[in-house]
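What follows is calculated from the coordinates using simple rules that are stated; it is not laboratory data. Worth saying up front: this structure is predicted, and the values here are computed from it rather than measured. Cβ atoms are built from the backbone, for glycine too; each structure is taken alone.
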Structure P
């Protein structure tokens, strides 16, 4: 059995977190993950974990990254992105920001307008379009800016929570640093704890690693030893056994899963079962997977206001992930990756061998690991741990056109 995790006023009874992925972890996919985890709870005999107060019984389902400036400007697409899964007891939103005042404004909107119960700050994104502006995983290198930003976010959440039953907790996701010679996670953790951040997630890679190589779980252990904050470990968790191994090795309070759930929302069934003492694991047949794909499509159509074409277009990227390891012909795979309507999807799913059992080849790492990349940073970014006057002047422009990073 794994202990629950306390993030301020929020109790995470099953310490598994969906790590936001742009264009992937929208409300329909988050719902599939939550429902799988709830089924895992039931399999472990823990179907009813309801309690008073703010609780996440099956895990924490974090919205894909939202740009603070777009939220403050109430961009229509951004406002659609923050729509909650109506059955999720905890509305969790991840914010990307580089300018403290704008970040504080965004937090105030989410809290005072009762749009979120938990806010996560993204300092882990390694995408060049984000880091070249000094955001994401590049930002903690500048300790003064990092301190200003996390302090502004926490203070805004506290002030805006005055009329709520609980203070909305703010957490942060970080990486080890820019590269092996420019680590920042120890300083970031100290600053975050002093500022009132409620918990940390460490993706145990550097910006330069991107998603390549192996996550440095030892760094997660170092962070756990350093801070009193609950730490969620992230990186190379592709099974419940990986999660249990990570927690045993590092002492971390929970795990965050990103690429490991691509085309495999049922990994959260396995995690919920394992964390509550059960050895039951999901082994879906190809027919079961087809049912998940169809439900994903129906939820997406609902989310996009009945726009079938957009919903199915968004689903296309998931097809190869869902079908990984199954014996499905190339022509059928290709046709499924080009579906444009629900009827078309149904017709093509009907061609699958629905009795095909879950294959061993569907296990293991998922997603494109790629190769290490030279970090894209503002000129002279690594020369100092604090902002120069010219860098500070550019910060206000750094949130433009980065949504989806």
Structure Q
């Protein structure tokens, strides 16, 4: 069948790291026989019209020099930086609505799949009116918490987005519960997974890792955007406490607005030789970091906007490499980590508990191997690409077969 994905941003070049899990999903849907296309925003006057064989339809919304509301940074973060970004929002909405109408009048689709319904539900409604497609909407959670904390007047919009969709999808049971606070609708829970393919070191069918080198420092890895909800100061404080009793090092991979504050925090804690901030790294370097790590730590918290982890895909990446995980007991993380079975969970914002969990892994070799093996099995059984593609394929076919106004299935 022909599926149009409506998204905020999409990679502009082969080395552009934007939603790698979504790119991989589209590749695999194509391999399964579907025609997939993307409707997204332009970037500074244009952008690529094809990515790895996936057609991209980019709509214009602002003068080229200022057309950067999306892609380089999350839109909520952009909005805090300059007045012009707030001015760009209604232009973005208008440009997307016009683009959706024009393109879907020209080319018919079986399914329009909306990602992040604020404001893309509008684009989905217009696209469905233009070509009669079924409408699938995925909620990631951040839009729900964003509206709840700063734009409560949009609660009705989100409720309508859920009620008017042919299928509603949440990335975790936590997000599904948040949706049900707004609308009593059937919800399918389909997580996203690692953007890494099933080849090479990350293969879920590979043999287990032999373990970590116990002769050197125990390496803790963090991967993700350096933003408040990741809770990295909790990790820094836990490491400050641990360094007296454990040989330990920390590698932080990622960029974000919190980097200067974190560098200052590392210096204040006297951890300059212990904590390394690497910034963004290419895929091969990221693979090596997972292979060399003793544990992947995601010390997430609820930030001042009420936002937290909707899922935590880096936990899945670590599991696919056989790297044990330690994470906060909140949000969608609990869909991935079963405490003391597939990883260790600690209370959010508790450096003492986090230090204790890390020390357990560093000292207990049997526990390390048990969690590494269980995590790999968990990834293979519930979060591998073949499993998720089957679930998406089933959902699309059910949406097309369901009663309502839409285009007939094309197979």
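Things to note:
- Winner on distance in nm of label points 7 Å out along Cα→Cβ at positions 182 and 390 once structures P, Q are ranked, highest first: Q
- Ranking P, Q by Kirkwood radius over Cα pairs in Å, the structure that comes out highest: Q
- Entry that produces 2.3 once distance in nm of label points 7 Å out along Cα→Cβ at positions 46 and 126 is calculated, selected from P, Q: Q
- Mean projected area of the Cα convex hull in nm², for residues 190-381 alone from the coordinates reads 14.4; which among P, Q: P
- Computed 20 for relative contact order in percent (Cα under 8 Å, 6 or more apart) - originating structure among P, Q: P
- Mean count of other Cβ atoms within 10 Å over residues 222-229 - highest-scoring structure of P, Q: Q
- Given 3.4 for distance in nm of label points 7 Å out along Cα→Cβ at positions 6 and 366, calculated: source structure among P, Q: P
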